[in-house]
1. For structures 1, 2, calculate Rg/Rh (Cα atoms, Kirkwood Rh), for residues 8-47 alone and state which one comes out highest.
2. Say we calculate mean count of other Cβ atoms within 10 Å over residues 40-47 for every structure; which of 1, 2 gives the highest result?
3. Where is Kirkwood radius over Cα pairs in Å largest, in which of 1, 2?
4. If helix-only ellipticity at 222 nm (-39500 (n - 2.57) for each DSSP H run of 4 or more, over all residues; to 500) is calculated from each of 1, 2, which structure is the one that comes out at -1500?
5. For structures 1, 2, calculate distance in nm of label points 7 Å out along Cα→Cβ at positions 24 and 104 and state which one comes out highest.
6. Taking mean count of other Cβ atoms within 10 Å over residues 32-39 as the criterion, which structure among 1, 2 has the greatest value?
Structure 1
């Protein structure tokens, strides 16, 4: 982490091919780095925001959803390039979870990255729900 922004900031991002684009307003510059099977394979850095802080700018027609296990989480990905830039998380089904790696301009340094033991999700979920 090079610099942790403490003020509200607006970011844009999207998938690799540009078919899916979004805007997110961030108050808390903290992301979770989960080690569960799907997050570690995708390289997802979790930025969970309320739905009113997320705007899908384009590409709703290009999104495909993958569900597994309980079926609560809606893993969204671009049907053209396959990138998972955001999803609806099981831990916060009323929010949107944005992959910080999909934000424009390589802004990862603006965020505090916190490890999360999602491989043992049931034992650790209380750490995400605050």
Structure 2
């Protein structure tokens, strides 16, 4: 049963961050394709760095999801840190890589950026709005 202080939106976000964590933990297995890897500060990783940082970021996101689920104060701070990381990651990736070649890739990238900003910053702001409910 959902914590009444958490509400439906934060419950959903906690589950989504847990799913995102599992995808980062599994990044080194390249289940999404042979050229996939964690993007860390704008650079797509492969090999040993991907094998270490993918699962590490996944564990951090699991801790974040648990903090949201349990309505812990640290989740708000972790949320802001993650939102800043996402912002830096997107800006650096855009600066280090050429623009997408096709219109469909451009649309995908635009939608991805919008969702990445909305979910990362939206969750941090929503947690901040529930600050009095955090333990």
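1. Top value of Rg/Rh (Cα atoms, Kirkwood Rh), for residues 8-47 alone, among 1, 2, belongs to structure 2.
2. Answer by largest value of mean count of other Cβ atoms within 10 Å over residues 40-47: 1.
3. Working: 1: 14.8; 2: 15.7.
When Kirkwood radius over Cα pairs in Å is calculated for 1, 2, structure 2 comes out on top.
4. Here the read-out was taken from 1.
5. Working: 1: 1.5; 2: 3.0.
Evaluating distance in nm of label points 7 Å out along Cα→Cβ at positions 24 and 104 on every structure, the highest lands on 2.
6. Looking at the calculated values, the largest one is 1.
Every read-out reported here was derived from the displayed coordinates using simple, explicitly stated rules and does not represent laboratory data. Keep in mind that this is a model prediction, so the values were computed, not measured. Cβ atoms are built from the backbone, for glycine too; each structure is taken alone.
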